[in-house]
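Take a look at the structures below.
Taken together, the values in this text are just the output of simple stated rules run on the coordinates, not laboratory data. Fair warning: this is a prediction, and the values are worked out from it, not measured in the lab.
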Structure P
Amino acid sequence: MHSPFVFDFILYVLNNDKRYQAPQEIEDLRNELLKENTPITIQDFGAGSRLQSSKQRTVRSLARNAVKPKKYSRLLFRLVKHYQPKNIIELGTSLGITTAYFSKANPLAGISTIEGSETVAVIAKQNFQKLGCLNIQSLVGNFDDLLPKVGEQWPTIDLAYIDGNHRLKPTLNYFENFLTKSNNNTILIFDDIHWSEEMEKAWEKIKAHPTVRCTIDIFFLGFVFFRQEFKEKQNFTIRF
């Protein structure tokens, strides 16, 4: 591994569980949600779910199928803990587990998270209160409508996590939107980059963009970096 930046990413973000210990309270809450059979009606603006197409779900079902597993949630915790981004935007709150990890990793960060379903967003807000996450702005609605307004709050965005509407055009639109707010240290994270043929195409287009200097593909997540110290574009695929 010739890149010092990527070596650092592998050592301290992908692999180092001991340096950045994630709080157990979030996983305790996840376990509670996995036992919750309360039915809810959701509104999905995105590509929907492969596992369930019905708008009728249970909290338990969402916690099992729509929330990033512990392994990846704690990876994102270490990412924020290591790089300490100050301005964070999340597209796709779901039950708020990943959002809570962002919050705990940097309590001084400003976090805006957007959820398409109001009933799901209500549960997420309750979860933030239970965990004492005070730096989260929770918004409800269509990403396309809310993202430009959220972006106006900050001159640049340090980190964006895109987990929703897994289609080609919307994904590229989100990418282009965040490009206008990017800086040398900005990190974009795209969820489910190999979820479908459209997401595969979107990922390839993002990798090829001239402003992107480095990407890291760990299959379920794709990381995008704009750091100018990469004199040549570098794309890595890493087993995680």
Structure Q
Amino acid sequence: MSFKSELEIFRNEANEAAQFLYGFLAVRALASAHPRVLKRVNTAPLFWATTLGSLQKSAFIALGRIFDNDSPHNIARLLGTAEDLKIFSKEELGRRKQETSQNAAEWLEEYLARAHEPSKQDMRKLRNQVRDWRRVYEANSKPLRDRFYAHRDLTNDAEELHALLASTKVEELERMCVFLISLQETLLELYENGREPVIGQQIHSVHEMLSTDHPGRSAPELVVKQVREFFQDDIQ
């Protein structure tokens, strides 16, 4: 499968993981901070317990599809396709730009002169960042995904589940999801526009997203915005 196809699959997976996680966190945060939100949630407790449980479970399963090497499309496979640096060459970038622009001859030469051609070191930096997040996933999230969500083990009890949930830090999950989305956007910008593959800092806190009025454009920001709008009349 081509790099562009793998990148699109990865985009969907990363956005799904973030939507599930941040939808769950936003409802929980608002219900905790605003009594009227909690009262509204408690008008349909079974529905909201089902919804929040499903969002939580789906987030861990989506992260498993991204990080587990036995998944047919995972983050390692994506980076493997990106190692063919020829697809990021100025020659290939120019060909792609010519296919999508009727007046490319007027600006393409100057554009390509400023474009970044990635090196093996560029890709090594991205791999090292992914390696670090894989270690975090395998230490804290993978046990939950494997034992309680992907394969139900009837010998597991509630105490063990709560212990594993407690060891999985919320901020860690937030930062992980935002990193995955940023990685996809960085690789897309490199492929389509020849921009240097550097992953910058981005907002990751659900509490910060809930407290800001800017519309946002990422999956986490958009789902948090919609949750906040849904409960707007109950937020004091």
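From P, Q, which structure was semi-axes √(5λ) of the Cα gyration tensor in Å, for residues 90-201 alone = 22, 17, 13 calculated on?
On the way: P: 22, 17, 13; Q: 44, 14, 11.
Going through each structure in turn, the value belongs to P.
Of the structures labelled P, Q, one was used to calculate Cα extents along the principal axes in Å, for residues 34-105 alone, giving 39, 26, 18. Name it.
On the way: P: 39, 26, 18; Q: 62, 37, 17.
Only one of P, Q returns 39, 26, 18 for Cα extents along the principal axes in Å, for residues 34-105 alone, namely P.
Identify which of structures P, Q gives the largest calculated value of volume of the Cα convex hull per residue in Å³, for residues 98-137 alone. Mind showing how you got there, number by number?
On the way: P: 55; Q: 99.
Answer by largest value of volume of the Cα convex hull per residue in Å³, for residues 98-137 alone: Q.
Hey, relative contact order in percent (Cα under 8 Å, 6 or more apart) derived from one of P, Q reads 32; which structure?
Values: P: 14; Q: 32.
Only one of P, Q returns 32 for relative contact order in percent (Cα under 8 Å, 6 or more apart), namely Q.
P, Q: which one has helix-only ellipticity at 222 nm (-39500 (n - 2.57) for each DSSP H run of 4 or more, over all residues; to 500), as calculated, at -21500? All intermediate terms of the calculation are to be shown ahead of the outcome.
Details: P: -11500; Q: -21500.
Computing helix-only ellipticity at 222 nm (-39500 (n - 2.57) for each DSSP H run of 4 or more, over all residues; to 500) on every structure in P, Q gives -21500 only for Q.
Taking Rg and Dmax of the Cα atoms in Å from the coordinates of each of P, Q, which one would give 20.6, 68? Show your work: numbers first, answer last.
Values: P: 16.9, 53; Q: 20.6, 68.
The read-out comes from structure Q.
One of P, Q was used to compute P(r) over Cα pairs in 5 Å bins from 0, in percent, for residues 10-73 alone, and the answer was 4, 15, 21, 18, 15, 11, 9, 6, 1. Which one was it?
Values: P: 4, 15, 21, 18, 15, 11, 9, 6, 1; Q: 4, 18, 23, 19, 13, 10, 7, 4, 2.
Going through each structure in turn, the value belongs to P.
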